[in-house]
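None of the figures in this text is laboratory data; all of them are computed from the coordinates on show. Values in this document were obtained by computation on a predicted structure and should not be read as measured data. Cβ atoms are built from the backbone, for glycine too; each structure is taken alone.
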Structure 1
Amino acid sequence: MDDLFLVIIEVVGTIAFAISGIRLAAYKNFDLFGAYTVGLVTAIGGGTLRDVLLDIPVFWMQTYLYLAVTGFSLLVVIVFRRVLVSHDKMLFVFDTIGLALFVVIGIQKTLAEGYPMWVAVVMGMITGSFGGITRDILINEVPLFFRKDIYATACMAGGLAYWLVGFMSDDPIVEQIACAVTVIALRTLALRFNWSLPVIKYEPEKNTK
């Protein structure tokens, strides 16, 4: 049951992240192949780096499911492009859902390999964010991860929620739900109340001569 739940989470997260990538590629007027590539990289980038670091078989190389799911996501964007491409909030919705679910997957897979929780939190951040970083680089945007937007902080908060709930419950599904809800809630509240992290600013010295 737990394995099936994780597969469902991973598929839903893949769809969400793929749509976020394809949606941005469409906004930049990429062709179909370019849009599919951006969506695929967004969906599998974080998990690929995670599996390489954990020294386990890369997940998308074990089944064609994730390539097919990305193709389905491309079809969804083509059919509903007026709604998905023209509304900026759609990027936030799909990106946040994908982020939350992939943080959960990253943590769970790391713990299954016997690593301590602090490593799992880091791997959750990598799983959730690296695909989005690669996506933004491919479309020539400054990655959200490095902006003042609440992104990496939400990943970390989700990981800590997973950790804390683990002290109160032995049910991994409860821990996973707590993690995902924390990521989604923090990102939503940050958008609603315009929360952001402090920015390091450089102000050149004025020439007094």
Structure 2
Amino acid sequence: MKIQDMQKKENKLSFKIIDSDISFVNALRRIVIESVPVLAIDIVEFSKNDSVLYDEIIAHRFGLVPLKTDLKTFKLREECSCNGKGCNKCSVKLKLSVKDREVFSSDLKSKGVDIVYDMPIVNLMPEQELELVAEAKLGVGKEHVKFVPGLVWHTYDTENEITFNIESWGQIEPKEIFTSAVNIFDKKLKEFDKAISKL
């Protein structure tokens, strides 16, 4: 397998994969979607919500906000020493308190977490308040779509070369998405090989 014509522009990466089977390329695409971990808001606890939107709708909107952080400092809950209870190794809390104005994703405050886009959440009228604490965790796309790191697809050109494309939502760089997917794929193949050798 060879990789050629790599092009990176902002949060997009594309390259040609030569001398490879389509099933292998599609497996890489599925691993990006299902298994590359990113940080996303999972639980939202409201102390005040005077807005016109239900708690569930606001929580859903916050869940889709891309969060950027150093993922090397986090672990998946099922791999964490807290046994999935939630600790600073596998989760992080973000606070929000807004009154009398439109609420944006950038109103979420936490150390070590950057909000990638300033997304509108809900508009508060005079005397209305929104106050909450959100908990973000590391997760993967097969658990929920909010953990998918970006858009990934492949196409063919006239010479029957496969072009692989990654467009990141902003949590991690597209090159890091691809590298992570390759490492996960390699790990899965080794686990499969070990299982086969026991037969």
Structure 3
Amino acid sequence: MSSASIFLSIIAALSIGAMSPGPSFVLVSRIAISRSRLDGFSAALGMGIGGVVFSVLALAGLTALLSQFEWLYLALKVAGGSYLVYIAFRIWIGAREPVHIGDAGSDSRAFARSFTTALLTQLSNPKTIVVYASIFAALLPKTVPLGLFLAVPIGVFTVEAGWYAIVAFTFSARRPRRLYLAAKTWIDRLAGTVMAGLGVQLVTSGLAGR
């Protein structure tokens, strides 16, 4: 199989994974709908950078280290799940607070906050690196050509940032915002509950040693 075919196969597999619902989707859609479209795009950029970090670690063979030291992987799961629960708590307690919908004039600090929150959320789930490593192990040749080694992280960034940019664009439209403002308390509580559930699942699986 040619390098181009391998690359396209990897991108197709990662695209399916990126589009599956999870904490990243909940976070980016909420940022886009409650802040601004540019905040949503900043969050999408954070997701893309997080994906690149995981892909580079997977290519570098970190998964072999995590399998050798299982306690480290379990500790990362507990830490990541705890972070998701923290974000869920912040969303829940702010559910009843009024919100100011941002616009293109939002300051750079708000964009940096959206970027950082998204990046940390992406990195909070160590299962992602296992998924990446599994796809790479199944599709990459034993000796990876330099061009393919460099192209994969770029492709990962394009998939992750591109998908979440679509999410941000969609949820920052006028109609979703009107619906959000009309039912902000319940929507935020639902988002917080979903995020907390995902975080608790990650923590309990780590504590259980699975």
Top of 1, 2, 3 by distance in nm of label points 7 Å out along Cα→Cβ at positions 55 and 135, largest first:
1
Check the numbers for relative contact order in percent (Cα under 8 Å, 6 or more apart) across 1, 2, 3 and tell me which is largest.
3
Out of 1, 2, 3, which one gives 67, 43, 33 for Cα extents along the principal axes in Å as computed from the coordinates?
1
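Quick check: 3.1 is what I get for distance in nm of label points 7 Å out along Cα→Cβ at positions 143 and 167, calculated from one of 1, 2, 3. Which structure matches? Don't skip to the end; give the middle numbers.
Details: 1: 3.1; 2: 2.6; 3: 4.0.
Source structure for this number: 1.
If helix-only ellipticity at 222 nm (-39500 (n - 2.57) for each DSSP H run of 4 or more, over all residues; to 500) computes to -25500, which of 1, 2, 3 did it come from?
Numbers: 1: -25500; 2: -8000; 3: -27500.
Label of the source structure: 1.
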